[in-house]
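Trainee: Got some structures for you, see below.
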Structure 1
Amino acid sequence: MAPALVLLHGFTQTRQSWRRTVLALGAGRYRALVPDLPGHGQAVHRTASFDAVTAYIRALAPDRFTLAGYSMGGRIALHAALQLQPRLERLVLVGASPGIEDPQERAARRQADDALAERIEAIGVEAFAHEWGAQPLFAGQPERVAAAAHADRLRNRAAGLAAALRGLGTGVMEPLWERLGELTLPVTLVAGERDAKFREIAERMAERLPAARLVVIPGAGHAAHLEQPEAVAYQFGSPSSSASA
């Protein structure tokens, strides 16, 4: 059987966001397990918390697997890796962060996340999807990428996204900077060339991780797996066997 790869999507995305990356892996490399995370897609019934998602990954994945995540999914993957490290072949983080170190900044972010959750519930998914996609974070995306990302956001429901923000947002996440040294497995940190903020975070993470490799994807922004799926797929290496989603 092909080696397993668990892919965790970002906030407002669904499992479909990894479709082109999985296709780019080609036959014979991985068996991709791509769940909808709590509050997203068809997973609105699951509890939105880091521990709950870690428990879900523990049950979903086989004894040995590679774990990867983008943005929110990357933060979840990092949290899960600290508990599941003995089962992991490697960890791949795309545009991800270990959280906010400063307690005051974290508290302010939590208030902002709570306010955004209320706004999502008030205006609905369609209006929010337009607002979210218009952020400077996604500036420079090719039109086809932006259109696909918008269509993916519309697969979600307002209540689910609000719950995910309250349970999995950066404001509620305990920062993991001081625990990065515990991760002795190979870690690949992926950042888009245009994503200055997360490229800098990845550089700082690489200094603290014992076995880290930093990869900057040329021409890509924050959502590198959407803009350059082949380049991101290449970072998973070449195990001996097929990918499916």
Structure 2
Amino acid sequence: MATEPASLLIADISGYTGYLVGVEIEHAQDILADLMGTIVSALRPGFRLAKLEGDAAFTYAITDRIDGSLLLDTIEGCYFGFRRRRRDVRQATSCECKACMRIPDLNLKFVVHHGTMLRQRVAGREELLGTDVIVVHRLLKNSVVEATGIEAYVLFSQACVDVMDVDVVALGMRSMSEPNDHIGTMPVWVHDLERRWTEEESRTRVIVDGRTAVKEVSIPTIAPPQVAWEFVTAPGRRIQWQVGVTGVRS
């Protein structure tokens, strides 16, 4: 067995532990499985799944260099897919249980590190071993939210940035330092995914006016736009306003 150069990436659904408190566990597990499937599919084929770790997916790619632009596109595309899936699942369900109502509480963060690892078969399955495998997991416990207020982010180690060949400063990433028991204080870079999602939504927003609408219905209301939109788009709300609707099956 020999060590191999690799990019190690962990996608972690943040807020899941708090989300589980007081919600229906069956629905919560179904929602987690759905969102994890979206995440893993979006990271392929660039990254291979090493294992699912509860509410996180540990993935890797064997490589000594990284196409930084492709890596950013992959991670941002994964986050955009997660946000759209989270929104679609919430809007498509008519269930009013706490697990379904609190889907928007969930968010996503990434940690990416580059180093070396060893692949070994243990009890019939492949395991990744090495100091850098430990480092990427330790970086999950960081101070990004406390220091920046950013809840959806990518945390790149300096070792990863060194082989990415991109200008992280020009991309607006923030420089930080994180303590590490093995190698001391680690310089890291933080990429704000919430900001990128806002930019993506503004760029891809579709506006339907009277000229392109299939049908136009006008109903005066004093409700704020966001409230009116929820009642029109959420299946569970239809029985509260649409005449003749007595139930909605999802």
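Trainee: Out of 1, 2, which structure matches -10500 when helix-only ellipticity at 222 nm (-39500 (n - 2.57) for each DSSP H run of 4 or more, over all residues; to 500) is calculated?
Mentor: 2
Trainee: Follow-up question, since we're still on this one. Looking at structures 1, 2, which one was percent of Cα pairs over 25 Å apart, for residues 32-175 alone calculated from, given that it came out as 34? Present the calculation step by step, with values, prior to reporting the outcome.
Mentor: Values: 1: 30; 2: 34.
Only one of 1, 2 returns 34 for percent of Cα pairs over 25 Å apart, for residues 32-175 alone, namely 2.
Trainee: Quick check on the output: -0.34, -0.52, -0.63, -0.88 is log10 I(q)/I(0) by the Debye sum over Cα atoms at q = 0.09, 0.11, 0.12, 0.14 Å⁻¹, derived from one of 1, 2. Which one produced it?
Mentor: Clearly, the read-out refers to 1.
Trainee: Can you spot which of 1, 2 the value 2.7 was calculated from, given it is distance in nm of label points 7 Å out along Cα→Cβ at positions 64 and 184?
Mentor: Comparing all candidates, it corresponds to 2.
Just so you know, all these numbers are worked out from the coordinates, no wet-lab data involved. Every value quoted in this text rests on a predicted model; they were computed, and no experiment measured them. Cβ atoms are built from the backbone, for glycine too; each structure is taken alone.
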